[in-house]
Structure formats: structure tokens, C-alpha cells
Structure P
Amino acid sequence: MTQQALQRGDPSRFAALLAAPAPARAPLATLYAFNLEIARAAWITKEPMIAEMRLQWWRDAVEDLGRGTVRSHEVMQPLADLVAARGLPLDVLDRMIEARRWDIYSDAFADAQALDDYLADTAGGLMWLSGRALGAGDASDAALRDFGWAAGLAAYLQAVPELVARGRIPLLDGRDEGVAALATEGLARLDRARKAGVEPAARPALLAGWQAPALLKLAQAEPGRVGEGALLLSEFARRGRLLWQAFTHRW
């Protein structure tokens, strides 16, 4: 996948990629490109069956990696090389794909645990894989997953108006109280991740969540912004926060 496609389809992670140290960019770009492919599978068609087939193709392609077969797709060879080089577990990739089935249909999440699992398997799984791809070990696992979950929640809250416009039911409790409670949970996970800490090798992976702390604080203080599509940081704040995190390694 070209950098232009990543820039168009996932501008936040693309910006984080540019801010990452040069040696970290290729592994991260590979995982971000894979994530973009599976994330958009449900949205490039209005036919659920076709979307299901697209996601199944990716599940089969990941399964094939375990047999030493690399399917013909621009994302798959770099992914196969990264999986082999870093010993990335295929089941985490598979759960990332399977979680995206929720995006296909208009049903609400069954309960709070279902939303929790969705964020854990999508953004949480991607953040964990990113850290592992950069050489992090078990010591960073909990922090990577918590930080990824929180970053995923922040992005998800930003997407709420678009999800509603597409006929989805993104929140079990869309009232201000419910939104604020979700944001509070996200901030708690960020705090837990900070206390657990990550190994230096994993720090470039955390750049993908550079907006999360500020967005979750904003959603907690002004939850009405979520439904209004106004959960946004100023351009100055966005650029400043990314540069601050990249240079200080604080998050």
C-alpha cells in the first residue's frame, strides 16, 4: 500500500508514522496498512455478503501465512516478512479481522463487554502488535493494550456521527452521562498504562495514540461534542501534541 493511501485513509496514524524514528517506520507502516485494509472492508460496499467475503479473504490470507503461503496482495508480503522476523502471533491478526464483522451490520453492541472486546481486538491488538514489531517484550504487554484501547475509544468517539449517518448504533448509552463515563474509562486505562510503563523499544508505537489523552479529556468535560461531531483538537494543538510526544517520549 502506498503512503498516499495511508495518508488518505488513516491520516492520524500516518502523521504518527512520520514522527516515528526512521527504523520504526517500515514495521509500523506494514501493520497500519493491514489495519486500513481490514477496517475499510465493511465500508466499500453496501452488500453485507460482499463485505463478509472481503473479511473472510483476509482471514484466509492470514491463515495461509501459517502454512508458508503468501497471497498476492501488496500488503501481504511485507506482513509475512514482519510476522516471520518478529514472531507475531497470527491469532491476534485474526481477531483484528473478525472484530470488524460488527462494522458490517446495523446492530448495536450486545452489551458493554462487546464494545470493550471490539476496542481490545481492533485498536488494542494493533497497538500490541506494533510494540512487538518494534522489539518490545512481555513487560510492555499490559500498557500497550490499555493505551491502544483508550486510543481506539478516542477515535471511535470521533467517528460516532459518521456511524450514525451510516445507520449504525455506535453507543449503548449516547446520553452525555454515558459518553462521559466511557471517556472516564479511557482516561483510567491511559493512567494505568502510564503506571505500568513500556520498554523504550515500544515508544514509537505509542505515537499512534497521540491525540487520545486530550480527546478523552474533552469528551469527559463536554460529552455533547461527540454527537455534534465536534470532538476535535485545533490544528495547533494537534501538531503541538504530536511533536511534544515524539521529542519527550511522554504520553
Structure Q
Amino acid sequence: MEKISAVILTKNEELNIERAIKSLKDLADEIIVIDSGSTDKTVDLATSLGAKVYFRRWDSFANQRNFGIEKSLCNWILMVDADEEVSSELKLNIKQELLNPKYQAYEIPRRTYYLGKFLRYTWYPEWRLRLFKKGILRFEGDLHETPVFLDKNIKVGKLKGDLYHYSYRNLYHQYIKTIDYAKTMAESYHKNGKKFKLYKLILSPFMMFFKNYFLKLGFLDGYRGFFVAMSSFFYVFLKYLFLYEIELKEKYKDKLWK
């Protein structure tokens, strides 16, 4: 089987890091943790579990991932977030595929654990490009980093088996992250010249709710599906509202703005 370097990004992930590393133990030949300044036990736990830990000051997901790729020694890279876990089925399928790889990169389905259960329809499958040969891509972008292939002719395969995602500890944690993500995305929009439009603020949240609750069959996840659809509505609304605020700050920059 081809050798694998697993790369994990961390900051204050003591509640998650052990689960993530243990799920990689009989799969990855090396486990690399890129930490951006944890003040809890994340680094100690990762080190005790045999991971190689490197510090890099945070600037973006893309740059952290690219730094992890640079530190990797193996021919294949597996990107796993600290709040994720490689399922037994996925682990087996990766091992089998890398005996004779058909592609140079693979997407993996991610399944989210939400309010005590794994979602069956909402946010599933979230296909993420996480397994790839070293040297074929770099990550770009701000909040939602995007893999960019150095050769545009590279084809991407898909693997069976879930990457479990324990994204939120509770609802408070979810909505704090949602607000942070919305603000970061608004800043990215502004930096790239995207302007606030009132119709986007009004229509886009409803479209996102409709997509998650109806098109993605979120209603089959019961109350959880409705809660997820509403959180998506909230995120999109705030994203455009923050963008409007940024533009107002520029317009009235000569006045006090708190």
C-alpha cells in the first residue's frame, strides 16, 4: 500500500484530538498536527499519541493546509480536521484503493453528528477532497479553502465510507461559529470586490433554507433537519448583513463607529 501522511489542523482541540488521531493509527504512516497556538492540552495529547506537532501562526485554512503538505514525508496526503474521525469502512476502502490507485485524488463523504445523532440527509453526503498525491495541488481561499490542481487534467475519484464530523459541541457553539463564519465570509466578499445587494439579503436565506430542508431532504431528519435548515438561513442572512455593515463603515469612516 502507498504510504500516507495524515495532516490535522488544531487550535484548542483537546476534546477532539485524541479521537481523530486514534482513528488514523493503523492507516497513516505519519500523523502531522499543525497547531496555531493552543492554550489547552491539545499539543501534549497529540505528542503523547505519537503525532509530529508543528506551530504555525494562523492566517487562513488554505495556508495552514499547504504548510502541512510541505511538512509531509509520504507520497499521499490525507487531510483530517481535529473534529473528524475516520470510520472503519472508510479506513478499509482507503487501504484497498491505495494498493493500486486509479486516481491521484479522492473525494470522501462526510457525515455530521448533530444533537445526539448522525444526520442521514441534511449535510450528507458532504463530499470533501481529502486524499491526494503530494505535489498535485495547493489550497486557496479564505474561509472555505479550495483545492487547486497544478494540472487541470487530473481526474478525481470517490471513496465509500464516512468521515464522521463532530462539528458542534452544542447549539451555543454552533451559532457562535456560524456568526464567525458569516463575518469572515463577508470580509472575503468585500476584499474580492463583491457588493451588497438588498435582494440577496432578502432572497438568498430563503433559497438556502429551501435547498437544505426540501431539495436535500432535510425534512426526513425530523426536527434536526429543520434546525439545520434554519441555521443555514441565519448564516446567509448574517453574511450579507455583515457585508452591508462593512460598506457602511467605509462610507462613514470619518464618524465614530463602534
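All of the numbers you see were taken from the coordinates with simple rules; none came from a lab. Every value quoted in this text rests on a predicted model; they were computed, and no experiment measured them.
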Worksheet item: Quick one: P(r) over Cα pairs in 5 Å bins from 0, in percent, for residues 4-83 alone came out at 3, 18, 32, 27, 16, 3, 0 when computed from one of P, Q, so which one is it?
Response: Q
Practice prompt. Of the structures P, Q, report the one carrying the highest value of Rg/Rh (Cα atoms, Kirkwood Rh).
Written response: Q
Worksheet entry | Read-out helix-only ellipticity at 222 nm (-39500 (n - 2.57) for each DSSP H run of 4 or more, over all residues; to 500), computed value -21000, structure in P, Q | P
